[in-house]
Structure I
Amino acid sequence: MSKVPEGDWIVGVDIGGTNLNVGVVSFEGGLPLAVRRERTEVIRGAKFIVDRVIRMIKDSMREVMDENGVGREAFAGVGIGSPGPLDRKTGTVINTPNLGWRNFPLRDLVQNAIGLPATLDNDANAATYGEWWMGAGRGVDTLVGVTLGTGIGGGIVLNGELYHGANDVAAEIGHMTIDSTGRKCNCGNYGCLEAYASGQAIAARAIEDLDSGVGSILPELAGDVQNITAETVFEAVVQGDPYATEVMHDTAKFLGVGLANVINILNPEVLVISGGVTRAGDHLFVPLRAEIRRRAFQVAEQACRIVPSDLKGMAGIIGAVACFKREQCGRV
């Protein structure tokens, strides 16, 4: 561990396949201030995304400095959460299917541009650690986090510490195989959980059956079949559309298969589910819990609380700050 950085504030960066989130958190914790949210716009390439993140960091820092009458010396550094797999030691994103990055030196690009120490961890690890530090998993020893967004990520906290595995690839929950001859995933494998239950997969599955003539209000809500997103499916579920409800129940079943495996293997006290897909609320959680009860060992299922995120879109920012504190300061 290098010299402990000094400062009252830490910037948290949460990079996703759809959105970029940046905010500033007090060294001792709290909700993020000066939050910035922008679209990732993957199609515009890695340099565009990093330049946008750097601008967002600078804007957030400037707002906190202006409102609190402090200078740059008040900032200890920047914690970054990014899709992986990645190498925390070198700060390199090895391969992220939903962004198209390979061997990308993300940490150093940000660190050099901002002029402050930076750390890099998996975005789902960060969100999980955020929930453990300040959210739905506060006070427990064993926690599993699952992020449902453009893709599906995971994080594991064991005895209060993030579990990274042998080389930072642990908890890739979205890439467990639930059907060995199933749908092709963006990672190149077939039958991954992510290929069935991520935001992208929910929309793709809905569109496929609509093309075969199934009746639904989804095309009307989206304006065009090809514009359907997971959010469109949620909206149709709320309006009582039978086909959208079927898609959501199937999504819960796919998730239940994967998460029952996780519960049987790790026996966690809490399983926190976060991300855009959770906006479906009970339409997702009721059938999901039922499927897990059907598949997991009863004693393991009964010991595990399955809950939505407490931090409502802020877990990634807060968790990136927690990861920075753990790596740079040896404590959270």
Structure II
Amino acid sequence: MLVVMSRRATEEDIKRVAEFLEAKGFKALVSHGKARTVVHGIGVIEVDQRDFELLDNVEEVIRLTSNYKLAARESQGEDTIIEVNGVKFGGKYTGLIAGPCTIESYEQMDKTAQQLEESNVKILRGGAFKPRTSPYAFQGLGEEGLKIIRSVADNHKMAVTSEIMEVGQIEMFEKYVDIMQVGARNMQNFNLLKELGHVNKPVILKRGLSSTYEELLMSAEYIMSGGNNQVILCERGIRTFEKYTRNTLDLTAIPVIKKLSHLPIIVDPSHATGLRDKVEPMSRAAVAAGCDGLIIEVHYEPDCAVCDGAQSLYPWQYNELYKEIKQIAPIVGKEIL
């Protein structure tokens, strides 16, 4: 249930509505938007909504049919816009994130970041903990990798995003990372999602390999129900019968998620395709479909990468792609800063 407050509503009015919701058995959460304040009643409880309509300065009461109350489009009229280091995701903005799949060394990260800086990249990605299908594959440098990417990013005035694997890593990640990233394999790690709800940092939530849109939004709900509304959804391809590409990029997710939710949705064409020559066309297609951002793997020397070099762009390829999507974005009413 959503209780929409009028512009005249005082803090006392809002508090009274929240207390009334909790007295009825709901969990009450308050969202202060630009145009209005909404008090969310979280829970499946049968009540007479007229009881709420009679409270002072209540403008409207809306019943929600979806299970994801906070992530639902009905809960918030305007798109959520999340800004990190001057990069905006959501609304009319398309944000960009780039960097290698894995942090290998200081030299590798620094060389890549230096070249990406020339393409106006302001958020650097890189994995320090790598969930690999094989237990014998490179698993990442751990905290040492986070120290490297933090140092490199600071030198190039960039923010950092990296994938977190478990609850016990949260304190460590808060020291080094600006955007927490939840990988596809952890999309339904509910204990982790709950704890990330108490973190005051944005979270990129990647769609699971075989997850539905509703399951993705329900996972976002876990984070938001803890008080963290800074959730960026990510379409990174799903597993189908086709084996030519690493996964099948579901671009339909962009307009569907935008209809169902106010949260920004970005696209990872690198993991979706697994092939360097497919990353560029699918990036262009994602921007044309109205995505709120791209997260792209770029390595200064991908042929020598420890992992996933085949899906990583050379910096010069990223620079060319950047110029192309800058031209495409305005056609669909988007802006790349």
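Just checking, which of I, II has the largest value of relative contact order in percent (Cα under 8 Å, 6 or more apart)?
Details: I: 20; II: 17.
Max of relative contact order in percent (Cα under 8 Å, 6 or more apart): I.
Quick one: distance in nm of label points 7 Å out along Cα→Cβ at positions 194 and 266 came out at 1.6 when computed from one of I, II, so which one is it?
Working: I: 1.6; II: 2.8.
Attributed to the structure labelled I.
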> Can you say which of I, II returns -9500 when helix-only ellipticity at 222 nm (-39500 (n - 2.57) for each DSSP H run of 4 or more, over all residues; to 500) is computed?
Replying inline: II
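Kindly point out which one of I, II the value 10.9 was derived from, the read-out being mean projected area of the Cα convex hull in nm², for residues 106-297 alone.
Values: I: 13.1; II: 10.9.
The correct label is II.
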> For distance in nm of label points 7 Å out along Cα→Cβ at positions 90 and 274, which of I, II scores largest?
Replying inline: II
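Readers should treat all values here as calculations from the given coordinates under stated rules, not as data from a laboratory. Computed from a predicted structure; not experimentally measured. Cβ atoms are built from the backbone, for glycine too; each structure is taken alone.
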